[in-house]
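No lab work stands behind these numbers, since they all come straight from the coordinates. Everything quoted here is computed from the prediction, not taken from an experiment. Cβ atoms are built from the backbone, for glycine too; each structure is taken alone.
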Structure I
Amino acid sequence: MKKLNIYFTAGIPQLEDTPSILKIIQSSGADMIEVGIPYSDPIADGPIIQRADELALENGMNMVLLFEQLKSIKSMISIPILLMGYFNPILKFGFERFCQQCQQSCISGLIIPDLPPVEFERKYQEILQRYGIQFTFLVTPETTDERIHYLDRLSSGFLYAVSSSSTTGSNQEIDNDIYFKRLKSLKLKNPILIGFSIKNKRDFDQVCQYAEGAIIGSAFVKLLLDEPDWEAKAADFVKSIKA
């Protein structure tokens with residue numbers, strides 16, 4: 001069974017909605033959840049997630065409140081939760097303090113796109129291992145085989161394969177079969193999950209021919225931002241992908 005990872009930004013549509021969204025994603029059949037930590041300059045993200053980050057920050061979401069919300073619901077969530085964020089706010093919060101809070105909140109893993117792997121290996125890998133937190137690196141169609149193997153060795157949990165060189169939420173068609181086949185042929189130690197530009201069941205099924213699962217973010221976030229009855233729509237959306 002292919003794994004579905006649903007991403008959303010903490011603190012939208014309203015500040016206190018994060019626990020409800022976590023419960024909806026789990027009950028609708030997703031296999032894991034990726035919670036985005038809002039940031040003022042999300043360089044890898046397209047306009048939808050940028051808009052979500054702006055709204056979440058306007059709503060008052062911050063690291064302390066996010067961990068409070070996660071702790072309040074941890075006994076009700078049995079699928080893995082990952083946190084995705086940029087390194088600067090995590091560093092300001094304190095990396096080890098952040099890892100302690102992740103452990104207390106039952107966070108399984110982290111994705112920090114702008115943490116250089118050399119720095120990760122030199123300063124942070126040991127701290128993550130001490131707190132039992134996995135870490136996922138991203139690879140793109142431009143990443144060489146040698147570097148993919150290096151990032152796979154450093155990663156735990158899964159390897160995040162970006163479907164194209166665009167930002168998140170791109171409307172372009174997913175047409176990277178050569179890249180996906182190359183990843184599959186490398187015999188990596190981690191399962192591969194493909195993300196970026198995956199919007200519906202057709203996209204999910206297409207990329208899952210080459211990977212163990214896929215990540216859907218912008219399409220789900222757009223629904224939270226734009227639909228007044230987002231609770232029902234969110235549940236239906238997740239169910240439709242796994243149907």
Structure II
Amino acid sequence: MTGDVDYDQTGTGYGRQRRADPRIAARIHAALGDARTVLNVGAGAGSYEPADRYVLAIEPSAVMRAQRPEGGGVAVRAFAEALPFDDGAFDAAMAVATVHQWADLAKGLAELRRAARGPVAVLLFDGPALDRFWLKAYAPELIAAEQRRYPALDAVAAGLGGRVEVQDVPIPIDCTDGFTEAFYARPERLLEADVRRAQSSWGFVPDGAEARFVRTLSDDLASGRWDERYGDWRERPTYEGSLRLIVSRPG
């Protein structure tokens with residue numbers, strides 16, 4: 001099943017821009033517990049995979065698989081909704097910033113839970129929380145697009161089943177992962193075309209919206225207007241934004 005983004009067309013550069021942040025990675029790895037074998041579904045370029053365990057990655061896009069680091073786990077072409085593994089084939093499973101792109105969320109979550117005999121860790125975004133982000137004043141179309149795509153946390157928790165925990169994940173001021181909220185204190189970075197190309201939601205805004213965003217934010221940064229309104233964001237060591245970690249353990 002094909003998701004809502006063709007990464008063979010748009011995925012170049014993700015390996016450079018969407019690098020794992022070590023503080024976020026530590027939360028994911030802790031959620032995996034003592035698992036020795038891990039299935040990573042929707043693995044992209046391989047961010048957040050633990051280096052001290054056996055990882056098998058599922059990634060449909062050849063462009064994304066080609067960006068995986070040397071020495072990373074094996075990556076195969078398959079889809080979340082039809083994992084080619086026996087029940088309980090892995091100690092644990094993970095899915096990072098991917099469930100909002102799946103063609104059939106319920107099937108994908110059921111497959112994650114089926115393939116793992118232990119914990120399943122899903123890093124995702126909570127759409128309603130995006131209303132607090134200053135970016136909404138500059139790119140409301142982007143926020144609306146992301147909110148349409150992001151599944152409700154309750155739906156993900158129910159789809160995984162078992163004993164479920166939902167964690168708020170603070171975003172550090174120097175976050176090395178390139179999702180939009182990672183630049184809450186560094187608005188200038190969102191003016192870089194390469195940064196925006198590694199954020200899939202820009203592909204869902206109307207024609208002209210991205211160019212208007214760049215022009216308006218550029219003008220406000222140059223004039224000091226952005227800092228008058230949002231300068232205190234530059235001083236926040238972390239941002240409690242939309243990032244969530246949902247952990248399902250067998251019930």
Revision key, fill the gap. Percent of Cα pairs over 28 Å apart gets 26 when computed on, of labels I, II, structure I
Check your understanding: Hey, mean projected area of the Cα convex hull in nm², for residues 186-233 alone derived from one of I, II reads 3.5; which structure?
Key -> II
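Identify the structure, out of I, II, from whose coordinates distance in nm of label points 7 Å out along Cα→Cβ at positions 90 and 130 was calculated to give 1.6.
Comparing all candidates, it corresponds to I.
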**Study point:** Computed 3.1 for distance in nm of label points 7 Å out along Cα→Cβ at positions 122 and 138 - originating structure among I, II
**Key:** II
Check your understanding: Of structures I, II, which gives -12500 when helix-only ellipticity at 222 nm (-39500 (n - 2.57) for each DSSP H run of 4 or more, over all residues; to 500) is computed from the coordinates?
Key -> I
